[in-house]
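Some structures to go through are shown next.
All of the numbers you see were taken from the coordinates with simple rules; none came from a lab. None of these values were measured; they are calculated from a predicted model. Cβ atoms are built from the backbone, for glycine too; each structure is taken alone.
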Structure P
Amino acid sequence: MIEPIGLASKSPRRSELLSRLGVPFEVIENDVEEIRASEETPADYVVRLAREKAFAGSIHSGLTTIGADTIGVIDDCVLEKPCDRDDAFAMWDRMGGRWHDILTAVAVSDSTRTESVLVSSRVRFAKMSIAEKEAYWHTGEPADKAGGYGIQGVGGVFVEQIEGVYDAVVGLPLHETKRLLRAFNVKVMGE
């Protein structure tokens, strides 16, 4: 029997993406605080979170564990999950008709070693009318998404263009995850 790996994320999107790699896994709870230090760049922040989640998950479970984190960035400002409706509306106004970056870091840890990679993609987001904002907010989808939208869901309606890795924008870059898992001797895709 193949030993499962851990996934230190409750995100159903990450679980769905990881299942595509054909690796058995268990969802591992983690209690990593997502607070950016004042001196951290957005890239350093997202990589640190992914690494801390992977390490904590591995320590907790005893399994080789994946951690990941995704943030949006515009004008050097981090777009995390909106704290409420007004915050989401402000994000959408700021992003409307412009490009923003989506940074996704993925890390793998076996508690003695942690490796990570950062994937950067660009997304052009449409300007939204007040009615569109209200309707989208009431779907419930934006509340737990970095940047206040989910490209794989209803929020995809507002994505005009993407440059980069779609799976990374969703939350788990599969190619990079596969490479990291292989570096830890995890068999991927039926190997």
Structure Q
Amino acid sequence: MYKVFKKIPETSSEYVKSIIFYENLTIKLKRSRKTKYGDFSVKKNGLCMITINDDLNQYRFLITLIHEISHYIVYKNYGPYTKPHGVEWKNIFKNLLLPIINPEIFPNDVLRPLAIYAKNPKASSDTDLNLSLALNRYNMNQCDYVFNLSNGSVFKASNERVYVMIKKLRKRYECMDILTKKLYLFSPNVKIKEITSE
């Protein structure tokens, strides 16, 4: 548990401790996972466990931790059959986020998009483009994104496949897998591993 407090902004430690100190909750750090930042699960023996990727920057780590603690509180208060990101979770997550949306914990460029996101939080902070980009500015390894590409750009995605940008649609970007010629829709904030040509 001590490692967790080294991963979040120091100014948020007391608040997080006040939420989890008396709970029967195990929090483990995991190697980076491409499909998620964290998760909450209940083991067969009843142990409640949160796992969080250990490579997240301190601001994304804190938001992810609060997200997963909200799942735990929903499970504890409403049982195992409640919708994972339903009304109960949204309300708890929002209420847990509100006390930390302040400039002592988050930098100004994250505060505004986080406050907007907190009004109606979604299953992933990456669904909010502005919040996702603001948080990604604090990653150790900077990257480029699909929305920065022009039509015809050829790029490699994190799955090691090579795509060509076709065009921007209303909210997503149509790209073609060069090998299979299949079309795919990418969110604007999909990270590009490398631009191979224009």
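Where does the value 0.80 come from, among P, Q, when FRET efficiency 1/(1 + (r/R0)^6) of positions 8 and 128 (r between Cβ atoms, R0 = 25 Å, to 0.05) is the thing being computed? Working through the options, I get structure Q.
Which one of P, Q has relative contact order in percent (Cα under 8 Å, 6 or more apart), as calculated from the coordinates, equal to 23? Going label by label, the one that fits is P. Taking 24.4 as the value of mean count of other Cβ atoms within 10 Å over residues 48-55 derived from one of the structures shown (P, Q), identify that structure. Value 24.4 for mean count of other Cβ atoms within 10 Å over residues 48-55 corresponds to P out of P, Q.
Output the label of whichever structure in P, Q has the greatest value of mean count of other Cβ atoms within 10 Å over residues 40-47. Write out the running numbers ahead of the final one.
Details: P: 18.4; Q: 10.4.
Going through P, Q one by one, mean count of other Cβ atoms within 10 Å over residues 40-47 peaks for structure P.
Tell me which of P, Q gives 22.8 when you compute mean count of other Cβ atoms within 10 Å over residues 64-71. Of the options listed, only Q reproduces it. Which structure, out of P, Q, was Rg and Dmax of the Cα atoms in Å calculated from, if the result is 18.5, 55? It was calculated from structure Q.
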